[in-house]
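So, here come the structures, one by one.
Just so you know, all these numbers are worked out from the coordinates, no wet-lab data involved. Note that the structure is predicted; figures quoted are calculated from it, not measured.
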Structure 1
Amino acid sequence: MARFTYTALTKDGKTINGSAEAVSKESLIASLHKQAINPLVVKQADNFKFMFGAKNRKVKLKDLVVFTRQLSTMISASVPLNRALSTLQEQTNDKYFKSVISNIAKDIEGGIAMGDAFAKYPNIFSDIYVNMVRAGEAGGILDEILDRLATQVEKEASIHRKIKGAMMYPMVIGSITVVAFFGIMIFIMPKITKIINNLTPGAKLPIYSQIMLNTSSFVQKYAIFIIFAIVLIIFVIRYYIHTPNGKFKYHLLLLKTPIVKDIITKIAVARFARTFASLMSAGVSVLESLNVTGGAIGNEVIEAELRDAAKEIKNGKQLSEPLSKSKYFPPIISQMLAVGEETGQIDKVLIRVANFYDEEVDTVINSMSALIEPLMIIVLGAVVGLIAASVMGPIASLSKNIGG
């Protein structure tokens, strides 16, 4: 499939611009003619520009929630799909999302299934989203599925906001501390060093003062190299954790880090329970639900566990059995799954589990936020105190000598 851009005339004489994927230029022209659109110019898109440009753009979660919720409402009210998409296109303020909705509407008019049309934009619609839409289309319950998807996206957005809010304070304080440290080392400490050397030439300074002055001297000489080294290290680490092996090791490290591992595990369990329940209720098979859910967990280590569980299910076991031996899923998951398997209500049971762990995530994040503030204040106070002591120590010693 190649990407093409086009300029065309609609049946009412309006000029439109758009882009679409097609096997060839001729097949795209034929598809546009079927939609009563007369193409004027059709060109193959710059794949490099497309790869690193619009295709990778994101849409705000709140915009996706509104789109999903309103589309569900319109479909349940028997509004024709093309009309619903046209209305939603006009309502959104995001220009990129507006063009995406327009392209989806054109694809559907050309005979493409909604799930397949959504699948062309993986940066917006995840595998879970697409698979649930396909299941909804197959089962004739698209409005219900979209309503569940909107709830799920809202939950994800809420978790993202809380984590981002919890991390904002330490990030700001940490950044200020680093900038202040380099500022003091480069601009203030040299002047203080000069004053101390003039007042007490050759005098033996306290060890902490000497360390601070030596650090200042080192930073002044090699500031550019230090900054370059820090940037390089960050770049190498980021690159490594985006490789398959690096990502797995990074996720394993997170699961071994105190406090962080609790948050990661609870979020993973909540995502697993909610996503698996939604897919099962939509009529997706257990194995397919498990494979799709694994990719939505957000942790390679836990995903690997679910892949191993899928192999055991293929051999005839119930899902509750392999999960009962999991290192990361708490025992309550396998127990609740066993109850759901016995009663045939896996989706309802797992939704309750998801709601419980959503509350647990909220509690942990709030506790972490309450702990971080005083901790950062202590760290910042310790840094400031060390600098003050390294400066005031020699001055106090000098005043004693003068007084004596």
Structure 2
Amino acid sequence: MNQEEKKIMRLTTGAHGLVHLLEGVLPPLIPLLILEFHTDYFHLGLVVTVFSYAFGLGSLPAGILADRAGPRRLISIYLFGAGVLAVLVLGARSLWTYGVIMGLIGMFCSTYHPASNTLISLAIREKGKGFGIHGIAGSLGVAVVPIVSAWIAWAMGWRAPHVVFGVLAIVVGFYSLTVPEIRPEPKPVSSRGHDGNGKRSFSLLNLIIFFLSATALGLTYKGIMTFLPTYMGQKVHLEFLHLDTVALGGTVATVALLSGALGQYLAGRLTDRYPPEKVYLGAVALGTIFVFMMAVTTDLLLVVSAIFYAFFYFSTQPTQNYLLSRYLPKHRHGLGYGIQFFVTFGVGSTAAAVSGYMADRFGLESIFYGMGICFILSCGFVLFLVYRTRSVKAGP
């Protein structure tokens, strides 16, 4: 990578880790928030859903703006806006106020993924590697937020993690102002059936199938990640650590989720070398097995199942991003990534409230049965996509 590419990767990796710290700060705090606001799983699931709907719904207009205004500017807006609002959690004295602030944070965070993926797809030559490194930062953010949020809250109170992450976002926001803007190329003049690079164009049906698979996986992400720390705190017993359920759940969830970073990296490298649809199918199919295992195991076996779940789930993300960069011309990358994150985080956020309802009625393990069914649906869509694209040569 040249110096400009390295600077872009430093910004996108730092901002990606932070967006998942801001997104994942609430789940480890659920036991504390239940006591603070005298509420239950369902209502806290609604707060997560409010955040996630804003996070997802804002992705669609953000994708369009990334094509028109430039992606780096949107990344700066996210960092400053979400950072300031996270600090304002200090003043939240009711669940309603807290929910409104979290929804506004989600709105600013919604600009990030379409903008960063557009920036990488336009500026980085080795796209699979770039998406893989970018994904590692996101996976590390997802992995460390349970333990970091839980331990900061344990030491300083439940508001403290929001403030710490908010201040970090503002600092990275100032760094983003030093990164030059990169604008998409104008719409190329192309022949029928090909894009401006001479590559074969893909059909609308293939894109619909792809987005349906992403929607199903988005449901599993939000359903599992919202209650994973609490589930781990209840199902894993490590007497030698002498931790309460909040700190224990956050610690064990972090250990399990760290494998997602390795999955991101390996999948990013594989998509530069093998048919990405097949890499995608393998990750979804294997991830399905371990989601169901998480529903029926406890203690060490549950931790091992969660490690493999995280590895295969997060390995789907650089493959999804790579596929969209191939399926769409450059001047439509922002729109494509906007739709992707709209269905993943917007539509997928429905699973937070639904999972909270299932947990209240049938126990936390019922969440993993439900999310396993969503994995099966996604696997079916990806299998159809492999069939549809089997005759298309993979690679740049």
Structure 3
Amino acid sequence: MKIAERLHGMEYAIRDVAVIGDKLAREGKKIYYLNIGDPVNPQVSDFKTPSYIIDSLANAAKKGYNFYGNSLGVQELREKIAIEENRRNGLSLVADDILLTSGVSEAIFFACAALIEPGDEILVPGPVYPPYISYAKFFGGKSVEYKLDETNNWQPDIDDFASKINSKTQFILLCSPNNPTGVLYDEQFTKEIGKLAAEYDIPLVSDEIYDQIIFEKFDTYKCHVSILRDELPELPIIGMNGFSKAHLSTGWRLGYMYFHDPAGKMAQLKQSIESLARIRLCVNVPAQYAAIKTMEEPKDHTKHMVEKLLERRDYCMKRFSEIDEVSCVTPDGAFYLFPRLKFLEEGRGPWKDDKEFVLDLLAETGIMAVYGSGFGQYGINHMRFTFLPTIETLEEVFNLFEDFLKRRLTES
């Protein structure tokens, strides 16, 4: 049977490693699920979807909202999202600028489908969230990584970025807080990248799914792309966000795109993406009505989650500081750690690369992390895992990790 060339070599390290972990779990091994950013998965963490959000979903279904909805999204929800984006980020969106998607993943797919043809390029931060690599490849394009400098708190290297933008570049991706590093881009870089995007007349695509999960810098956060609206009023921006992380409803697959386009440069692009949205019919309708309730009656669940995550982050950073063989930049937000495996760089140990190390760690200890090379060229010799579990579970993880590392390095 002939398989389409576009599917050859498709990988997603975060989920691919889970196949092996799930097999070990079925064989009776205890698995620590630190590979996936799912705060409400009971295998991963102790966070739970707030009961009033669950009740809103049930009530929506009971009221009969079980039919196909508008392909662009429920109008009332689009209006509320526009108001909230304007309130938080000083934009001037209206409901027509909002498109509901099945999570941010579908928003990524839509952007790539609309903008990439064979031979085209997109500029993405490196390390990079894997779907950007895969979707670009799916449509015959190429994701070009601009360097995030680990020695400078994973801030983007503007000179490296400037050297990689060209006539083939179809859009520029920002992801802040970043996945997998958890750091926020600084204000200076955001402004510089905006100037280059305007010079080349290229839209910015801003992945903002973690924008409510920020720690110490939350009140001083001034690097959202909206800071460009005054200096670069004609710069088109496609924002992506959703309800999965901040509102603890990952499995509902409810996200959205917004089109900030004061000069009307993206009118045709927006129409094309809307046509694509109609082909896939609609997004989960009961979940959209539940989201309306969530926005009408905001609670403190996000705030409480962030407070717990900060404690867990600090515990992990303390433990890392006690391990000479690794180093880790402190994340500003999200719930990921992206430590450097110094022993691999130095050629110590029995592992040829970070993937082999992560798979050995999983088989021996049950700790399911993700190999850094799955996040592109700048992720090599790293691994990613979440700090979503309780401190008690994280203590078990670090004890196992330290013992495993000492033993393997001694044996080799």
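Couple of notes before you dig in:
- Among candidates 1, 2, 3, the computation of relative contact order in percent (Cα under 8 Å, 6 or more apart) that gave 23 used structure 3.
- Identity of the structure behind -0.55 (criterion: log10 I(q)/I(0) by the Debye sum over Cα atoms at q = 0.09 Å⁻¹, calculated), options 1, 2, 3: 3
- Rg/Rh (Cα atoms, Kirkwood Rh), for residues 74-233 alone - highest-scoring structure of 1, 2, 3: 1
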